[in-house]
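Chemist: Structures given as structure tokens follow.
Values quoted throughout were computed directly from the atomic coordinates according to the rules given, and no laboratory measurement underlies them. Note that the structure is predicted; figures quoted are calculated from it, not measured. Cβ atoms are built from the backbone, for glycine too; each structure is taken alone.
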Structure I
Amino acid sequence: MEFKDREFIPVLLGGDINTYSVARAFYEQYQVKTYIFGKFATGPSYGSKIIEYHPNPKIDTDDYFLQTVNGFAKKHKDKKIMLIGCGDSYVALISKHKAELEKNIIAPYIDFDLMNSLQQKETFYKLCEKHGVDYPGTIIYDQSMGLDFEMNFPYPVILKPSDSISYWEHPFATQNKIYTIKDRKELEKVIRDIYGAGYIDKLIIQDMIPGNDEYMRVLTSYSDRNGKVKMMCLGHVLLEEHTPHGLGNHAVIITEPNEELMMKVKNLLEDLHYVGFSNFDIKYDRRDGKYRFFEINTRQGRSNYYVTGSGFNVAKYVVEEYVYGKELPLEFAKEEHLWMTVPKAVAFKYIKEEANREKMRRLLKEKKMVNPVFKRGDFKPRRYLAMVKNHLRQFGNFKKYYS
């Protein structure tokens, strides 16, 4: 694979499909090699030809993070370092320490106080109220409420932490990303388990929106340094992962337009003077025809290559603005494109709506489909074998966990 020397070097923090998707975008747009600092020597970025990967379990700690990225920037003083986080804890680190970064590091993120408040889901729901953005019926649970509190909607309900970063810092045996709670007894047990592990922040209890994965949507946006939205790409999620730690991770997405929905979010982001990538989880509520927003992620999502695959290369936005000083036009994704990370047989087995299956068949026939981890030319034997094994493992994962 050929590389070009550019005015900048991409540096990513993380190790999962998010990092590989962003690195792939950088290579396809600019033919540059990306440097990634992650915790472990695993994942799709490890062993890639387009990436130089450096694992260290301490990369998400304040001191080691600063030592690492500033040290890299000093070694490359003649280059602009495009620093991008590919997980909540990494973007928080970057935002928190922006003032301590070397002068040649570009960190396209909002200030830490705003980022920290947005990562608390109750703050996001207040913004939704202000801008007419719908969200599910919600109880913000605090430990001080005890277990004798009134439930405003019927079971089953959804339970999740308000602060996901803090939540994963306190592991326990039955820890899940999201819980579907069938009755009051289970609700009280899970609450005790979470707080018993050391988590101290609030929990979100929500009305469970009916419908399978095919009712989900994902929205990715990019806002420039002046807080103006420049790109929005809405995806119709057809299938998600169902493993305990992967629950809710996207597995199949088709890009689709919905300008009315996107304009509501555009107004919300611009009112905040938001900067950088944002990502929203949404579900269509067939009971009243509304799209209900679950949360905002202050970064590009792990499925971000659905945006690049649709013709809106995520690397291009930060580079063209911050490196080349260009004014970006406002763009909405309108053309359908298929993104999937599971075998086709898995997708067709577990996606139920025939109209969605027919869309997939058509897009596959038109060759408008991508699996982000399998890039032509990036096939070192060890990495390729690991990716194939992980790909085929999805047969067993869905058989065991999908219900």
Structure II
Amino acid sequence: MPDQSLAKRNIAVLTVAQSLGGAGAPVVVSLGGLVGQSLSPTPALITLPVSLFSLGLAIGVVPAAMLMRALGRRGAYRIGAMLGVVGGLVAAFGISIGSFLVFCLGTMGAGLYASFVQSYRFAATDQAEGDLRGKAISSVMIGGLIAAFIGPQLVILTREAVPGAPFMGSFLSQAAMALLAIPVLSLLRVPPPQERLDGAAGGRGTLALLKSPDYALALAAGVVSYGLMSFVMTAAPVAMVNHGHGVDQATLGIQWHVLAMFAPSFVTGRLIARYGKERLTASGLAMIGIGAIVALSGMAVWQFWVSLVLLGVGWNFGFLGATAMLLDTHTENERAVAQGTNDFFVFSTVAAASFLSGGILQSAGWTMVNLVVFPAIALVLVPLVWKSRTRTGADAQVPDAAEINLTPRPEPNQ
């Protein structure tokens, strides 16, 4: 088995970087609408800063992948962190001068930084082998759990830090987190781009990858897992308030949801190794469906909270399982295209889901929001279960090496 010390070092570095880089999203999501309410020229645009964050994330994934291919992970990630610094400073400047446009540009810059941060989960697997690949993804996602605590605390501790400019301090602290990530990312040790690509010329483009059934299924599983999570989560706090529950209860529900999103990462890698990527992904999608059933059963606080917790755990299993599936569908030199294409589709869907969620909630209600979940799940769950059973049957027919008197070949050096 190849030496995994370098892989473990990079996993630790990326977990810390995820903790710092992921802390910016809660700042934008929790404060973007409040700042927009005070700066926006019209009430219809108060959530535009948050929407532009999602848009920046979506449109940034392809350029981020191109930079990673040209400069390597470490160089590209440092550029991404610099975008995070600039985004936070621009947003803070927009608040200081009372400019809604400048503030929106800052939140979009924060979204561009997030497009680099979200690929840390892929980078953690670059030198990993065997079961460590699944564990690497879940380990980096633990950084997301830490970020889920850091982000809200930044808001609480710094929102009044600048007298006369509410929330300006929070966006300055967001820039500071991105600045701290730069020296951390400098500790990343990966081969330079040319070294990684030597002997691996050629490779499929985007269209060819999309025609691959395995790649398309992994991509679809990630799109549905993340898209449905964003779709339901965005509507849930508004639905709770609309049905007579307090803002504090809605906020607490989202906090439990975020905790449920990242806490399972402590065991997700082990579950992937034990039960397989397809099974765990299918379990996550099924859990999202069960959460929708709970949501449809009534409008009590506990029903909202339980459905949000199930939604969070389902996202973790579904999205991390889909990410692990994706790693088996492309070669080394196809990595940048394959992962960039995947994330473009995933986060474009997330942005669209966040836009559509509020409209469907207002026009058709919370019940319709949850009914939409089931056909989306079915589109992916059926082929996923079929593939899992087919693979299990094929594995059962493979004779043991001892039975046919063959010595397993040693793994090649990586």
Structure III
Amino acid sequence: MHRRDFLGRLAGGSLVLATGCAGRPGAAPRAPQRLFFTSAGKTCLIHADGTGFRTLEFDVPNQATWQPGPFLSDGRRVLFLSMEPRRDGPGRPFEEYYTQTPTHLWIHDLDRGTLEEVATRERRAPFYTPQALVDDHRILVQVVRGKVGQVVSMNLDGSDARDFTKPGEGLPYGFSVSPDRRRVAFHLASPQGYQIWTSDAEGGDRVLVRSHPDHLYFGPTWSPDGQWLLFQDCLFKADPGHDASDICVARPDGSGFRVATKGQEQWFAATYGNPTRRGGGSNMPTWTHDGKILFSRKSPGARVPWEYAANRPDTDHFNRDWKPESARGAATVCRLDPRDGSIEPLTHRVPPEWECRAAESPDGRRVAFCRNGVGEMPSLWVMDADGGGERLLSRGIDGAGADHPRWLPGR
């Protein structure tokens, strides 16, 4: 299993799952906008003005972490993934033991406070991870058996499971559902490399969007109008730690492909912290309501203090050495227009720091993002959509860091 196969998705972060794209901003919300974020393996909830902070606590034994997934159409019920204590560790290599960890899927009603386990019928393996919520009744789930992963389409209760991909063709993940819910996009970690595909909601009628053995194509996302796909392109042979990438766009049939940035400008494998407390995970660019792209632009020659150890076996799925003396530069939130390649900086902190996970609010008025200095855990910030008005929301539970922000649907 490739080292990026689960990076940031299942190591205490928020599940970036596909539920279609948010609609164009409309009237002001009737209630304060809220965000999820993760801290110390828990899911937290906070208002965009910094009030209302609380940690979601679930009274379920033997669950080490909880991660929020997509919302159902009512905007009230949300899918959660919980994980029992991990089976990998010293003497137990990640590739062999991690996917022996039992996981559980739940639906939590934020208004009523209820929690119901789902995907329990006809269970195929201990390790399930949700990939996309096709609608309120059907879900795509990654199932791993004997270190071989595939995606299965099933009802929310786990019944009527149908193979979406076949064992052995590679590991598919990074799913995104089109706005009309008729197509899904995903990347496939295949023997031929990381490829971008689209298909119908059951895995049929596949179209190869992009593939090249020298390029790691990752994380396709549909544009709000459903006409384009956004994804990343990492030159992994020269960058085995996947620290950087370029941003690409293409039509869902593969036509119109172009690289919208130059020189691997996007900060891809976001890492942070220090030897006492550290973390990381794939940093994904996101669409705005008007067809532009938020991303983390690295300054020329920028380097994080965590240097990837390319010549050492990856036993902890981090595999980096702490070298703060080598750190330089930063990565700042910018807005990219893929039509002409123009880039607009949105943050102007002096000196600049490392910023990632920028996401526009449902009404298009704010942007949430994470920020950290060298050796620091990330903190959660919001700003006006055009930059300015920055406000620190949280440093996490007891300063443990605030990562993976996600706006709750407008209601």
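Chemist: Comparing I, II, III, where is relative contact order in percent (Cα under 8 Å, 6 or more apart) highest?
Modeler: Largest value of relative contact order in percent (Cα under 8 Å, 6 or more apart): II.
Chemist: Looking just at FRET efficiency 1/(1 + (r/R0)^6) of positions 69 and 357 (r between Cβ atoms, R0 = 35 Å, to 0.05), which of the labels I, II, III belongs to the structure with the highest value?
Modeler: Of structures I, II, III, the maximum of FRET efficiency 1/(1 + (r/R0)^6) of positions 69 and 357 (r between Cβ atoms, R0 = 35 Å, to 0.05) occurs in III.
Chemist: Quick one: mean count of other Cβ atoms within 10 Å over residues 165-172 came out at 17.2 when computed from one of I, II, III, so which one is it?
Modeler: Computing mean count of other Cβ atoms within 10 Å over residues 165-172 on every structure in I, II, III gives 17.2 only for III.
Chemist: Suppose you compute distance in nm of label points 7 Å out along Cα→Cβ at positions 101 and 325 for every structure in I, II, III: which one lands on 4.5?
Modeler: The structure behind it is II.
Chemist: Identify the structure, out of I, II, III, from whose coordinates Rg and Dmax of the Cα atoms in Å was calculated to give 21.6, 79.
Modeler: Structure of origin is II.
Chemist: The value 1.21 for Cα Rg over 2.2 N^0.38 Å, for residues 133-252 alone was derived from one model only; which of I, II, III is it?
Modeler: It must be structure I, since only it matches.
Chemist: Quick check on the output: -10500 is helix-only ellipticity at 222 nm (-39500 (n - 2.57) for each DSSP H run of 4 or more, over all residues; to 500), derived from one of I, II, III. Which one produced it?
Modeler: I
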